[in-house]
Structures are given as C-alpha cells and as structure tokens.
Structure 1
Amino acid sequence: MPEALDATPYDALLLLSFGGPEGPDEVVPFLENVTRGRGIPKERLKEVGQHYFLFDGISPINDQNRTLLDALRKDFAEHGLDLPVYWGNRNWAPYLTDTLREMAADGRRRILVLATSAYASYSGCRQYREDLAGALAVLEGEGLGLPRVDKLRHYFNHPGFVEPMTEGVLRSLAELPEEVREGAHLVFTTHSIPVAAADTSGPAEGHGDGGAYVRQHLDVARLIAEAVREETGTDRPWKLVYQSRSGAPHVPWLEPDVCDHLEELHGAGAPAAVMVPIGFVSDHMEVLYDLDTEARVKAEELGLPVRRSATVGSDPRFAAAVRDLVLERAAAESGRRVTRCALGALGASHDLCPVGCCPARTPKPAAAGTDSPYA
C-alpha cells in the first residue's frame, strides 16, 4: 500500500469546467446559458451553433472531463491520497450549483477547485470564481451550511502541463513528410480574448500590453520551443497566435488569427507547420472545429502541410501535477513547508487572486480570492 498523503485541511476536490451539449436538442439551450444576459436572439444562436451540429450536436468536453476524472481518481488512489473528486460545469449538466449542493450534503467543508483553464484572464479565472460565488449564494439562500472553497493556482507552467505538450509537438513533427520536417514552423494557439480583457488579466501591477494572459502563453511557448530544439537539434521559428474569436467586430481582440498566420507562413515560403494548442486543456470544440476543421481546410487550400499536436487531456503526468498542486496548497494552508513546482521565467502563480485581478466589466462577487465574500 502507498504511504498515505495528507490533504488536510481539504476534504474534496471539485473539477470545474465549462460544459457542453451532448445532443442536437441541447445546443441552443447550452448557448443560451453561455450568452445569458447579452440579448442574443435564438435564431442567431442556431447560426452560432452550426459547428456543434457538424458533430451531431455533441461537444467532446464532457467525455473528456469524465476521462480526466477517472485519471485523477486513479492517480490519487495509487498514491495514497484519500480525496474524493467531484465534477461540476458552469454552463451545462452537471451544473456547478447542483454539485456544490451534493458536496455540502456529503459533509464536505473544505473544497479545492481545479478549473479546466490554466491561464489568468477574466473568462479563464475570475468568471469561474464568480460562478462559484453565485452557487454558494444559492446554497446560502437554501439555508445550507456553506463549505469553504479555494481554487488551485494557475498551472500553465507546471511540468505536468508543459511536458506532455512538448512530447505532442515531437510526435507531430515526426508525422510530417521527411522533406518538410526540418523547416517546419511551430504555431502556438490559444483562445483570442478582447484586448482590453488581456491588458487587465492578472494582478493589477502587471496590467497593460497583454497582461498576464499574453505573458503566460509566451512563456509556455518558449519553454516548448526550447525543449523541442534541445530534442531535435533544430531551432524552429515560432509564434503565438489566436483562434475562436467571437463578439462584435468593432471590438479589438488579440491577433493574429491562426488562419491568417498560416497564409502568412505560406506566403513567406515556410514548408510546413505544427499547430500547438497550448491554451486548451483538452481537445474540446474550439480545437476540434477551429483547428482540426477550419485551420486544416485553410492549410489544404494553401498546400501547406500541417499537423496539430495533442492537448494534455488526461495524461498521467497532468493527473500527477494536480496531485502535486493539491498537496502544495494543503501544505500552505496548514503552515507546512511548501515547494512550488514551476518552469520558465514567471515562477509559480499566486494562491489567492488579489483585488483588481482580471476585473469584470460589471463588478460581481467572486469566491476563492482575497475579495471573496465567502472567506
């Protein structure tokens, strides 16, 4: 039997994700949840949902989260970490509020949260914290005893997140035709967000010029590019680009778009490219449609050989990284010695989001931060 690991004071882990439809009839209701309060007509949502309908109305994200749950539970059991793992979504079943209600009924009093977003931004961090606060408010209104909820730090530069992606790039390079492999460029992709949201991502003292969101992605891209160079002996050109833009066309979003960059590479004579989706934990719809469908079609039109490397998904090293983050936070909360594991130039991220971190356009209560109403 493995030696028991101590997660005290925590008694549960919550996997908190975005959610997605699992059938055609769920697509529009799901998009209504995602866009609630924006006044978008149902007919427009049907148009937006076309990429889901191409895949029978099924987003892969829920199945990928089920696989990650299994990987986490397996890793915890194999390493003697007695910590039950629950799952809740922001926008589709199983809903976050229902899961927190279940956890409270099970007697869970100190909960750690793993969000399926590795980087700092409003949509990737604070919005999850706002939803946690909203769910806790519902439970409070129902007269239930509220658990304390803490969010694990950003894990973009943890070795268990970076190393599987590096191996994915090496595999994708090996899949390219030999005659173009040596000159292949690396195209690191992440979700585009409004420039204003990027500039205010992370703690206030670092706001401006892309904020923490861009800095963190660039640091991961450098780490992977350097590791690939060391492994292959080739120093490959690389660039951070963006995908999955939405919203009003007059609002500036982060650029360049991945398809525009592929055109630029082709025009400059690049022989091939590997698209590396560093901004995504798993191969969900933005990867499946925006890269595997749209970007691949663009590359085929250009005659540019491309491959798309794998996301981390349920890789055992990622599950081990989550265990490491759990034990790190438990040690910090208990006053024990803490060793924080992080690669690159930025170091380990903060445990508690400070005031002014990734602010909302309209201020809302947010749990699991220094400004939390549920300390």
Structure 2
Amino acid sequence: MDIRRLKEEIITYSQEIGIDKIGFTTADPFITLKGRLLRQRELNYQSGFEEPDIEKRTDPSLLFDEPASIISIALAYPSKMKTHVRGTKTDRRGIFSRSSWGDDYHIVLRNRLEKLEKFIVERYPDARCKSMVDTGELSDRAVAERAGIGWSGKNCSIITPEFGSYVYLGEMITNIPFEPDTPIEDQCGTCNKCLEACPTGALVQGGQINAKICISYLTQTKDFLPETYRSVIGNRLYGCDTCQMVCPYNKGMDFHFHPEFEPDPELAKPRLKPLLSISNKEFKNTFGKTAGAWRGKKPIQRNAILALGHFKDETAVGELEKVLKHDPRPVIRGTAAWALGKIGGKRVKEILSEALADERDPDVLEELEGALEKLNHETKA
C-alpha cells in the first residue's frame, strides 16, 4: 500500500465526514511535555482530572503495541449564539462556557474518529488504531501541536490559524508510518492579554497554568468553593472563556459547521432560580447531552447560588431560604448562606438567624456565622 496516497485519501475523507482539520505526527515519546508535567506535579498545579501516570501521558508505546504515528483531528465550534436570551433583574441567568454548547463534544469527536478508523482499516487491512478524546491518556494539545494543527498559546490552548482556539481536539494512534506534518511556529509573540485577563491569575506565565485555581476547574468541583474565588466566578456555571475571548487570534472567529454544536440558548444561558430546585431526573433530561453535565447537578447548583449572590438578587431570597433550611447537602446549604449574606437586608438576617438555631453541620454553621457577622458589621458601619 502506498502510505503517501493513503494519507491523501484520509485527508480527503476527513473533510467529507466533518473534520475541519487533520494532522499527522510520529508516535515518539513527548519528552518536552514530560518535563513540563513533572514540574506541574512538583508545583501542585494539576487539577486531578488528568491521567495520573505521566509515563502513559507521554509515551504512546505504553498504550499501543508498536505505534508508528498519531493522527490529530480538530473540529471548530461556535463562539456566538444565533439566538440571544438576556437575563433581567428579576430573572437572572448563568452561563455555560462555549465548550459545553450543543451536544457533548466527546461523543461527536469519537463518532468522527470511529468513521475514520473504519475508512483506514478498509484500505489498509493490517491497520490497528486506538482513538481518544480528552479523557484518554495522551495530551490532546501536545499531539495537536506536534501534528501541525496549531501552536500552543500562552493561554494553554491550541490556536489554529483558521479557527483560532475554538476547536475540539482528538487523536488516533496507529501502526501505519505516515509522513509527519510540520508543526506551526508559535505566533503569540509579546502578547500577554490572556495572562492579564485571567480572573484568578491561574495563568502563571505563558504556557503554564495552575489548574487548581483556573475557573474552568473551580466550577467543576463539588465541595465548598474557597471564599477568594466565589465572587470572581460571577455567573459562570461551567467553565470559563475569558482567556479565549481576549485572544487576538479569536477576533471574528465564529464557526457554525456542525449542527451538533449549535447551542440551545436556554441551556447555554439558563435561568438561575429554577436550577436551585431541579431534580436529578430533570437535570439529566435537560442537560444530560452537554459536556457540562458530566459532574452532575451539584456543582451547577452551587455555582447558580454563587451567581445569585454575585447579582445580589433580592428576588431569589425565598428560593435561597428553602435551600438553606431544607436541602440535605451541606455544601449547598452553606453556599446559600453565603449568597444570602451577599444579598443582605432585615429579612435575610432573620432567615440566617433561624437557620443558625437549627443547623448542626460545622461547615454550614461557619458559613452562617460568617454571613451574619458580615451583615452585622455592615449595619454598624
């Protein structure tokens, strides 16, 4: 089989099945990445969602018998909604990051990779393939960078010349020795807009992120959010787009190539108050197909409560009172206490005092006492 011709056929077919960009690279170990990952671990900058075995993350031969090359794919996604919805002072809304708009991209990209695998095996019967998207051992970004999909920006995203950084990535290890493509030279230059705009300072320096304080990570945690970051999150329910929105290479980038990624405005910017009482079944039926649902409803509800506190939404006091007094989860009750403290007012003080008399969980008690202390201090001032 002519490998060069097969590569050309794969490129053509990838375009036919809705892959916006494809690149090829060797299956050599990712030596530079390994050094960076070891340093990240040393600094305790890893989120904990990653594959813990750094050797597996950087050596394809540990995942695949005699790998010869890796195929990287990219699919562009929208940065703007075709139909807009806006919150009001009495009906506030939250926001899901663009990476969670439409159907779960993991499923969409796996579908494309499955088609690509089938195509390759039909033409090269001895072919063996192993595909992965996001949750696999390899670093999608490291593969994409080496395969010429784009360069790794200072915001730790792959930036493509064609679509900016609004792309989903996936890859396929194979035993076919394809000719590797040429990586794209870094084009960030002296620009530091993403570092300057990062709300929590998670972008420590160009190309290095402290994942533990990145808002994208924080919105996916299930415990109490550290006080330092509660107000910074704003009305974000899942993920954060700030470092992408300020990137000059993303200016004017908005692609609607794939119907699966088109956002339902009511899901991408949902009303906050109804989220406080949504059942598990309702949550699954409403948000289950999105990437932002993978951690369940608890982080989304906690973030919705934080958003109501951020907005100081007085119309939400009744809903927050119900949560504070009746929700069985301490994190949700305690966060409601914090949000009520941000809203303030005579009625809120009464609610907090009543809850304080009945509460037994030490973490929630601490939140209640802190909220009341804040309100009492403001009253004296």
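Just so you know, all these numbers are worked out from the coordinates, no wet-lab data involved. Source: prediction; values computed, not measured. Cβ atoms are built from the backbone, for glycine too; each structure is taken alone.
Tell me which of 1, 2 gives 2.5 when you compute distance in nm of label points 7 Å out along Cα→Cβ at positions 77 and 317. Mind showing how you got there, number by number?
Details: 1: 2.5; 2: 3.9.
Going through each structure in turn, the value belongs to 1.
Match the computed value 32 of percent of Cα pairs over 23 Å apart, for residues 205-292 alone to one of the structures 1, 2, and report its label.
It must be structure 1, since only it matches.
Assign the value 63, 52, 41, calculated as Cα extents along the principal axes in Å, to the correct structure from 1, 2. Corresponding structure: 1.
Of structures 1, 2, which gives 23 when relative contact order in percent (Cα under 8 Å, 6 or more apart) is computed from the coordinates? Walk me through the numbers before you get to the answer.
Working: 1: 23; 2: 19.
Checking each candidate, the match is 1.
Have a look at 1, 2 and say which one yields 2.1 for distance in nm of label points 7 Å out along Cα→Cβ at positions 117 and 181, as calculated. Only structure 2 yields this read-out. The greatest value of distance in nm of label points 7 Å out along Cα→Cβ at positions 149 and 245 among structures 1, 2 is that of 1.
If we compute mean count of other Cβ atoms within 10 Å over residues 221-228 for structures 1, 2, which one ends up with the highest value? Intermediate results must be reported in sequence, preceding the final value.
Details: 1: 19.9; 2: 13.6.
Of structures 1, 2, the maximum of mean count of other Cβ atoms within 10 Å over residues 221-228 occurs in 1.
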